[in-house]
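Given below, in the form of structure tokens, are the structures.
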Structure I
Amino acid sequence: MRSGHLLIGLGAVATLAATTGISLAQDIGVPKAGAFGYQDAATESMRRLISLSVGLHWIAFFITLFVTILLGYTCWRFSEKRNPVPSRFSHNTTIEVAWTLIPVLILVGIAYPSIKYLYYQETVPPSDVTVKAIGASGWWWNYEYEIDGEEVAYSSFMAGGGYATYDDVVKGMKEEGASDEDIPSLALWKLKTTAPMVVPVNSIIRVQVTSEPGGVLHAFAVPAFGVKADAVPGSLHETWFEVDRVGTFYGQCSELCGRGHSYMPIEVEVVEKEDFKARLLEVQEIANGPSTSSTKVAVNTLAE
């Protein structure tokens, strides 16, 4: 009876874990306090990643369940009380072949979908927009575009950067003249930026990722897109995504890049195709205007 209850309990846990990516998913583009699992996918790449992850967790669950049951049975069946005279043999050919062949087959079964997904993720299709994301040593991101032969470049800092607590952010930004609408909520603290990366919806976006020459390692990562690429000085890495909905999505530098690591958010604003260029030029104007200078001073102060 107890064994039956245990199996039912383990099955419930497995079902819960397998559905984590759906029923317990975080809000789109934003981490949610107390939640666990993946953020809701905004790209086909992320949906495939979640599917692969769930499948691998099911395989791991059944392997663990089988080994646990086998170990429990062995302890019960071959205890000293039930087996006072232990059997003595050196090997069993059938068992040895089985415990070698079965794990190999399982690994092959895991390898095929894993390599297939890796090929899909790492093969960059012909892009509609190319963005160069450059990690700065002072803990911010620089974005560069070339739209219709015109270069668009600006820097993106953490909104209210350089403050140790959220209360300091609110106080400091108000002292700088920011309105209540400009001050990020507690949920978006260390995620909101002064100038987001702007991309069009339903378009192939190629992101070239690097770090400033002589700088440090960074990593460009947006969980809802299923993308992560290292930013290495002197090296140009690529990733890509195609977002299927309009909205704002957030990520962070995912490499331990120094004392300002947690002050290096990524904000991606996905807009309609017909609004893309106008919005991009608007963000560039805002980022390169006088309002950016105070934030840059605050971030630079952190780096000193």
Structure II
Amino acid sequence: MADLILHHYDLSPFSEKVRLALGYKALAWRSVEIPIWPPKPDLLPLTAGYRRAPVLQVGADVYCDTLCILRELDRRHPEPSLYPDGQRGLAAALGGWVDQATFLPAATLTTSIIGDDIPQEFIADRIAFMKHDFSKAASLRERPVNRQRVRAVMDLLVDMLKDGRPFLLGRSLCAADLCAYHTLWFTRRNGGAEAGRLLPFAPLEGWMGRVAAVGHGARTAMGADEALALARGSEPAPTRGVAPDDPSGLAAGAAVMVRTEEAGDPIRGTLVGADAEEIVLRSENERVGAVHVHFPRLGYSVVAA
């Protein structure tokens, strides 16, 4: 079976979500470290312009966004499932909501604590890309609001666990646990004692410990050049094509752009697949040859270029 290659950086909370999924499934994987802010010369050739972390590469197939990555890991390695007990829709919906509700508030609460240590290059990049100011001064101004937002979600998580269940949807860990955990992990890890003063972690300690205990699987370092050469020497897997009634109104072979709801990645390629779950573009360049780049349908749209 082809190697699982994760392009990521250690500080990334979304990457932590995928690292834990790999650990839960006890998988071996290759680790390619990418920069935290642009330029990202060894990532963009793989992704048709998508610049965020993490990205999962399997040969010449490239999976962007954790929703897409978790689903693909579960397809390739079904046991133990990230969507147990027939709760795939519920786990994905709950996880997606928690991601949206907590990421920016938790990240900005964290930068209100550690903002003095954040490089100005990072702050300038995120202002340009996300239209969000992570400087300490701006983060402190928003601290009362973000503290309330994160606390409200934490209170709901406590309520879900109050019957003694080990994980959010029952006896088994699921994708929703990883989505709820990763931003709290980021805040507690980086915010230290001050984060503990601002947020009530104690009622969630047991659950967070159980999630963390799955570990990260078997990680082996890999150079970016080797990963790109592997893509160049591989063929992407066949897609299921594009249904005639696809809601985009587009057909296979169309030159397209993929748009995201919250940021401006310039993602362009040729549409080769689209169904209820994913959009697949074909992209070609001299460094990687031809690759298929996969995006989730939820949160993304595809339009004619």
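None of the figures in this text is laboratory data; all of them are computed from the coordinates on show. These numbers were taken from a predicted model, which means no experiment stands behind them. Cβ atoms are built from the backbone, for glycine too; each structure is taken alone.
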Structure responsible for 25, with relative contact order in percent (Cα under 8 Å, 6 or more apart) calculated and labels I, II on offer
II
Once percent of Cα pairs over 18 Å apart, for residues 168-287 alone is calculated for every structure in I, II, which label goes with the largest value?
II
Matching 53, 45, 40 (Cα extents along the principal axes in Å, computed) against labels I, II points to structure II
At a computed 1.00 (FRET efficiency 1/(1 + (r/R0)^6) of positions 64 and 232 (r between Cβ atoms, R0 = 41 Å, to 0.05)), which of I, II
II
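For mean count of other Cβ atoms within 10 Å over residues 104-111, which of I, II scores largest?
Top value of mean count of other Cβ atoms within 10 Å over residues 104-111, among I, II, belongs to structure II.
Of the structures labelled I, II, which one yields 1.3 when distance in nm of label points 7 Å out along Cα→Cβ at positions 256 and 272 is computed from its coordinates?
II
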